[in-house]
1. Who wins on distance in nm of label points 7 Å out along Cα→Cβ at positions 66 and 90 among I, II, i.e. which is largest?
2. A value of 11.4 was derived for mean count of other Cβ atoms within 10 Å over residues 34-41; which structure in I, II was it taken from?
3. Say we calculate distance in nm of label points 7 Å out along Cα→Cβ at positions 114 and 162 for every structure; which of I, II gives the highest result?
4. Which one of I, II has distance in nm of label points 7 Å out along Cα→Cβ at positions 74 and 170, as calculated from the coordinates, equal to 3.8?
5. Quick check: 60 is what I get for percent of Cα pairs over 15 Å apart, for residues 82-145 alone, calculated from one of I, II. Which structure matches?
6. Of the structures labelled I, II, which one yields 13.1 when mean count of other Cβ atoms within 10 Å over residues 26-33 is computed from its coordinates?
7. Tell me which of I, II gives 3.0 when you compute distance in nm of label points 7 Å out along Cα→Cβ at positions 58 and 154.
8. Tell me which structure, out of I, II, gives 24 once relative contact order in percent (Cα under 8 Å, 6 or more apart) is calculated.
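All of the numbers you see were taken from the coordinates with simple rules; none came from a lab. Just so it is clear, the model here is predicted, and its values are computed rather than measured. Cβ atoms are built from the backbone, for glycine too; each structure is taken alone.
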Structure I
């Protein structure tokens, strides 16, 4: 499905919930079934942004059904339509056209973090992240033997902002090589 078709497929909230919401408790969901043990709490409410509680769009289900019906699960490559769609998004939303050579495919954000850390830093380099943030950001820095530097975002009545003076000071003092 093209980006344009996705943007046109807008529906009201109740229709979306009726069509796509799914209760994922007791389904072997890491988010729902392991949250208390992972974070050592009781009756925690997982607020993960990367693990949704909604079925994927019908077009995605149809594409997967087509692949399943084919019956062969061999290695595939990312076609030019992938790059064209990413470029179209960046151009339309940020007025920033991309060259194909600049784009790298990764199956998810967590793997991308590891790729970026290996590409742009070496062991023991300092890497700064702003907290609170998705926990794999912390893990990726530690797992790749980089020095984790954190700076808390300022919480002003539930509006988070960056203290840029403190940010710059930490970057200089800790000789930070990368910011995620």
Structure II
């Protein structure tokens, strides 16, 4: 059963996302070393979770084995910035600047993170938790956007109705998609 995440879901969700993104090109660009990845990815996903958990826009299933972290339109900046050591902080800022410049200035729902623990992939859980945010966007009459740096994910998203609207070459090849 899909549910809206609460602060009590933080630990299993962060654990799932660290495992799910262990070979993601963007996260590995930001945190190339394994030890740096484990610490940095946990801090990153924890920060994203903390920023959005009170918005009712994080959907999860089966105790956090799959999660979609959405950002509704008009989301204010986080009250406290993510503190990362250099050079990871600079790599993250550079990536964010390039990617978010490809998004529209008009309102939209943003699927910031979609991940399923590797032990639970292939069951349609990611599509299920993603659908809750897509429904909210549709109810608001707004488009939804995401980005992925994994070519295989482009095809997965396309099967769910997403379309590539921009391609970015640097710092990591990335596809911006809209639905």
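1. That would be structure II.
2. Of the structures listed, the value fits I.
3. Sorting by distance in nm of label points 7 Å out along Cα→Cβ at positions 114 and 162 in descending order puts I first.
4. Going through each structure in turn, the value belongs to II.
5. Label of the originating structure: I.
6. The read-out comes from structure I.
7. Going label by label, the one that fits is II.
8. Of the options listed, only II reproduces it.
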